[in-house]
Structure 1
Amino acid sequence: MELIRDDTDRKLGLHHHRCRICGAEGMFESYLVREMLDGTRDEFEYFVCPECDCIQIAVVPDNLGDYYKNSYYSFEFKPERECEFESEVDNNAKTLDMGCGNGNWLYEMAEQGCGNLYGCDPFIDKDLDYGDRVHIRKCDISEMDGDGTFDVIRMGDSLEHVLDPIKVMMEANRLLKAEGILWINIPVFPNFIFDLFGAHWYALDAPRHIFVPSVKCLEYMAKKAGMTIRNVSFDCIDGHLINSFFYQHGISRKQIDKELVSKYFSRDDLLHIYENCHKANENQYGDHMTVYLSKVMKA
């Protein structure tokens with residue numbers, strides 16, 4: 001497979017935008033980003049808000065749902081056998097996985113002895129149940145019942161897909177117990193991979209990722225939602241940089257496999273990439289983070 005580097009200047013300069021997170025308005029640095037998960041190469045404008053430091057799509061396409069059909073990895077999971085779990089339930093904490101797709105993570109938790117597991121995702125075909133432990137609804141989080149009853153709400157690389165993330169975090173606040181935890185895994189901007197590859201950064205995932213926050217942006221969102229950040233850790237992995245390299249050279253995510261990686265990266269190259277990712281995480285400049293939040297208790 002021939003690699004052809006895209007040398008297009010994907011910096012669009014300053015364009016007028018209004019941040020959908022903090023409301024700031026003005027002339028903001030903009031970029032032209034290609035869809036490369038499926039490899040359609042459809043192009044979308046993204047811009048950086050200088051107030052809250054997040055990067056976001058300028059215009060959400062009317063056919064956004066089409067970019068999830070039959071190809072997005074969270075919908076590919078199907079249990080290989082009947083849902084009669086062998087392990088006993090030893091963890092009954094009520095847990096909600098928002099944007100769970102077909103429930104891969106929830107199913108794994110059930111296999112490990114967790115019960116009382118729930119999911120919600122508006123893009124699945126129908127409601128799903130795996131035995132008596134996992135219950136998934138075709139809906140968004142605002143339609144979930146159970147105010148103040150959840151111990152944990154997980155947003156595993158899902159918050160960046162929503163149009164109004166502050167509202168979503170407010171819904172999480174509504175559903176959580178007083179001592180409950182909101183657990184967010186999400187890409188983060190700025191970071192060293194964007195510095196290297198710009199608009200080819202893998203985690204922009206145009207147009208599915210509506211926005212990618214900075215830590216500052218997430219702090220702002222948490223405050224608006226009546227929550228506070230308890231812990232932030234950076235967990236960028238080498239695959240994010242490798243995928244960004246291939247995106248820059250016209251290779252879609254579906255075309256990237258171990259054989260292709262080994263063709264263009266030596267073992268020393270891969271070790272160097274791993275070390276750079278580890279160093280970036282230590283310096284809080286990786287491209288992905290895990291964040292734990294709790295409710296702000298009223299006096």
Structure 2
Amino acid sequence: MTSSKILLTGATGYIGGSILTQLLESKHDLSKYPISVLVRGEDRAKILQDQGFHPILFHNLDEADILQKVASEHDASAKALILGLGERKKASGKEVHFIHTSGSSNLGDQPISGKYLESRTFSDRENIYAYLKSREALQVYPQRTTDITVVETGLAAGVKTTILMSPTIYGVGTGLFNKLTIQVPTLHRAAIKAGQSEMIGEGKGVWSYVHIADLARLYEVLLNKVLKGEELPNGEKGILFSSTGSYQWAELASDIAGALVELGAIKTREIKSISLSEAAGSGGEAMN
């Protein structure tokens with residue numbers, strides 16, 4: 001039996017659940033490694049246990065003591081987890097790795113509100129960590145704060161951290177529970193409620209995208225490399241992108257309108273332009 005273990009958080013979610021399925025079906029036979037999953041709710045824990053996983057019940061991610069102890073007993077899986085992995089390394093003498101899920105909104109500008117303007121295409125070959133630090137000094141953004149903490153804590157604890165920064169994720173997930181993403185279904189619901197598809201301003205905003213299946217495969221590739229002892233980009237150089245293309249919000253709004261008209265859910269393909277304040281008042285359901 002291999003001594004390597006996998007700890008997965010978010011196993012009942014859209015991304016984590018799809019990753020879990022990908023590991024089970026992996027051509028690299030990753031399912032042979034013991035996989036523990038942090039989970040809320042005994043009903044979900046039972047389902048995962050029946051699938052051959054080791055569920056660890058917890059109530060929220062603020063339970064630092066539980067998270068740190070769990071991580072100290074695993075070779076793979078925010079601050080308590082990384083510190084736990086650091087303890088694991090001290091006890092076992094083995095390298096430990098933390099693969100963290102983040103998002104590309106860390107890099108986004110804000111042309112509608114005018115709070116931050118920057119027209120730029122990023123590459124993960126650049127020093128993204130230094131950029132995050134400079135942006136954070138101008139404006140605190142919780143997700144970005146977490147990513148910086150991940151890198152800094154990993155360096156201090158001797159844990160190799162790799163951050164996967166994803167854009168809009170689309171497609172039907174393959175996990176046991178949540179199979180839907182947030183952005184596109186939210187826009188569909190908003191369009192049905194309003195009777196037509198909406199966008200903020202002229203919808204000129206551009207964002208990248210990745211299909212959930214491609215993203216899950218990328219996690220599989222990264223994890224396989226770790227388990228084979230191959231080096232991953234880590235620390236300050238370990239921030240990777242998963243984008244496979246880009247779109248403009250106006251294009252997405254148009255596609256949503258077309259699909260909903262064909263389904264008979266709305267009657268018009270016309271796109272309604274709304275203001276930022278209107279979008280905020282409706283829960284931000286129209287995006288730019």
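Side notes on the structure shown:
- Look at distance in nm of label points 7 Å out along Cα→Cβ at positions 166 and 198 for each of 1, 2: the largest one is in 1.
- Read-out helix-only ellipticity at 222 nm (-39500 (n - 2.57) for each DSSP H run of 4 or more, over all residues; to 500), computed value -6500, structure in 1, 2: 1
- When distance in nm of label points 7 Å out along Cα→Cβ at positions 54 and 262 is computed for each of 1, 2, the largest belongs to: 2
- Sorting 1, 2 by mean count of other Cβ atoms within 10 Å over residues 30-37 from high to low puts 1 first, with the largest value.
- Each of 1, 2 could give distance in nm of label points 7 Å out along Cα→Cβ at positions 230 and 278, but the derived value 5.0 comes from 2.
- Per distance in nm of label points 7 Å out along Cα→Cβ at positions 110 and 190, the highest-valued of structures 1, 2: 1
- Highest-scoring entry among 1, 2, by distance in nm of label points 7 Å out along Cα→Cβ at positions 22 and 46, is 2.
A short reminder: the numbers here are calculations on the coordinates, not readings from a lab. Note that the structure is predicted; figures quoted are calculated from it, not measured. Cβ atoms are built from the backbone, for glycine too; each structure is taken alone.
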